[in-house]
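A.B. asks: Following this line, the structures themselves.
Every number here is computed from the coordinates shown, using simple stated rules; none is lab data. What you are looking at is a predicted structure, and each value in this text was computed from that prediction instead of being measured. Cβ atoms are built from the backbone, for glycine too; each structure is taken alone.
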Structure 1
Amino acid sequence: MTDPGVESAAASALELIADGMHIGLGTGHATAVFLARLTGRVRSGLRVVGVPTSEATAAEARSLGIPLGTLDDGEDLALTVDGADEVTPNLDLVKGFGGALVRERIVAAASHRQVILVGHDKLVDRLGTRRRIPIEVVPFARGLVLRRVRALGLEPVVRLAESRPFISDNGNLTIDCGLARPLADAPAARALEADLRAIPGVVDTGLFLGTAERVLVGYPDGRVDVLQAER
C-alpha cells in the first residue's frame, strides 16, 4: 500500500523538475512513487533524462517510458530524487535498506542537489534508531569485516535474500551492523562512519552525512514540510 505521505512528498518533488533536466533516480519505495508521477509529465512532453541508482530502478523507469542515461554522458545532474530510511533534524541520513547505497552515493555526488522524499515516520532524533547501519562489502573481505565490525562493538549480520546472501548490483555483500542503542549525536555518527570506512573491504556505508540539500516530509493529510540544510 502506498504511503499517502510519500505520495504528497513525490508530488512536491515533481515541482522541482524542469524541462531538459538530467536527474538522478534513487532506489526504493519513495523513488517508485516519484517515477509513477514523473511518467505522466514525460508523456505530456516533459523532456528529462534519468540516471538510475539500481537495476531495479532502471527496469521500472524503462517500463514507464522514462529516458535513461549514464554518468558517462558528460552531463551534470541537476538533482537526485531518492528516499531515506532515517532522517535527523540536521538532515543526516541512514540509507541502504534497499541495498543500493553505493550507487546512490555516486549518483548523489554527481548531482548539484540531493532531494530526499520521506513519510513523517522516517524522522528520528538520532541515527540508528532502527538499530542497524548497512555497509556494502567486497565478498573476499567478509570474514575480516565481520571481525572488525564486532571489534567496534556492533553486531554484524550478512543480509539474506531467499535464504542466500543478498548480492548488490555491484556484486558485493550487504552487512547490517546492529547497534545496541542509537548513535549519541552527529559527531558520533561521523566517528562511526570513519571507523567503518577504514576497514579494508568496506566499499561504503549507509551513513549519508551532510549530503541532502533538502528533505520533503509528507504527511497523510497532504501537508509537506520542506527541510533545508544550512549551507
Structure 2
Amino acid sequence: MTGASSGLGLACAQALAAEGASVVLVSRSPDRLAAAAATISGDVPVIVADVSTTNGVTEMVSAVEQTLGGIDILIANAGGPPLGDFADTDLEAYEPALRLNLLSTVAMCKLTVPAMQSRGWGRVVAITSIAVREPNSRLILSNTARAGVTGFLKTLAREVAGDGVTVNSLQPGLHATDRLYSSYGDDLSAIAAGVPTGTIGDPADFGRLAAFLCSDSAKFVTGAAIPVDGGAAHGLQ
C-alpha cells in the first residue's frame, strides 16, 4: 500500500484491514506512517520508501514480501507532481513526474504480478485521477503521467486476466483529504457546490470501493478505470 500515510491511500488500507487483510503501509515519512498505523487496529507494519526510484521500489517490495510472506494485493498510489502548464513546464520536469506517477507503478507490477500469476490470484488497484478523463489546467505533468499509467494498466489487465489477476484503477475527483483542506481551508462548501452531488467525496467510501475491487466478488471486473468524482467530469467515457 504505497502513499499510505494519509488521504486516499490510508483510507484504502483502513478498508482492507477492516475486511481482515494484512496490510503494510508505505510512504516516505516515518512520522506520518507511525500516525497512520495508529488509526488501524492491531500491529500494522510500516516501511519508509521512495517509490519514485527503481531501487526504492525494489527494496520496498522485498521488505513487504519478507514481512507478509508474499503480496496478493497491490494498491499503487503516489502524490502528484508540481503544478504547471505547457508554457512554464520545462522538459526536464517530465522525467521525475513520469518516474513518480507512471514508472513507479510499472516497476511495482513487474515485481509483484508474476508471483500473483503463479499463485492464480491477485489484485492490482492504482489510484490515478479524474484528470485522465478530463485533463485539469495547470496539471500538465500529472495529466501526462497518469494517462500513461492508465494505458499500461489496461494493457496489463488483458494479459494477466486468464491467470486470476485483476488490474483496475480508480480515478478520484475531489475528496476531503488533508491536501484539499490545505488548498482550500476548512470550508469546502464553495468547491462542493461545483460537484453534481453537492458534496466532497468521503475517503472512507473511496477506500471501501478499493477493497471491493480486491475481493472475490470483483473477480469479473478488470481493465476498468472507474471515476469516483460525484459526477463532476463532463466526458462520456
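A.B. asks: One of 1, 2 was used to compute distance in nm of label points 7 Å out along Cα→Cβ at positions 11 and 27, and the answer was 1.5. Which one was it?
C.D. replies: Numbers: 1: 3.0; 2: 1.5.
Computing distance in nm of label points 7 Å out along Cα→Cβ at positions 11 and 27 on every structure in 1, 2 gives 1.5 only for 2.
A.B. asks: Still on this structure, please answer the following. Out of 1, 2, choose the structure whose coordinates give helix-only ellipticity at 222 nm (-39500 (n - 2.57) for each DSSP H run of 4 or more, over all residues; to 500) equal to -9000 when calculated. Walk me through the intermediate numbers first.
C.D. replies: Details: 1: -9000; 2: -12500.
It must be structure 1, since only it matches.
A.B. asks: Moving on to the next point. Which structure, out of 1, 2, was volume of the Cα convex hull per residue in Å³, for residues 115-154 alone calculated from, if the result is 107? Intermediate values should be presented prior to the final figure.
C.D. replies: Numbers: 1: 107; 2: 69.
So the calculation was done on 1.
A.B. asks: Once distance in nm of label points 7 Å out along Cα→Cβ at positions 171 and 187 is calculated for every structure in 1, 2, which label goes with the largest value? Let's see the in-between values first.
C.D. replies: Values: 1: 4.2; 2: 3.3.
Checked 1, 2; max of distance in nm of label points 7 Å out along Cα→Cβ at positions 171 and 187 sits with 1.
A.B. asks: Computing mean count of other Cβ atoms within 10 Å over residues 123-130 for each of 1, 2, which one ends up highest? Intermediate values should be presented prior to the final figure.
C.D. replies: Values: 1: 18.1; 2: 25.2.
Once mean count of other Cβ atoms within 10 Å over residues 123-130 is worked out for each structure, 2 has the highest.
A.B. asks: For distance in nm of label points 7 Å out along Cα→Cβ at positions 51 and 179, find whichever of 1, 2 sits highest and give me its label.
C.D. replies: Looking at the calculated values, the largest one is 1.
A.B. asks: Just checking, which of 1, 2 has the largest value of relative contact order in percent (Cα under 8 Å, 6 or more apart)?
C.D. replies: Top value of relative contact order in percent (Cα under 8 Å, 6 or more apart), among 1, 2, belongs to structure 1.
A.B. asks: Here Rg/Rh (Cα atoms, Kirkwood Rh), for residues 19-90 alone was calculated and came to 0.98; which of the structures 1, 2 was it taken from? Show your work: numbers first, answer last.
C.D. replies: Working: 1: 0.98; 2: 1.07.
For Rg/Rh (Cα atoms, Kirkwood Rh), for residues 19-90 alone, the value 0.98 is produced by structure 1.
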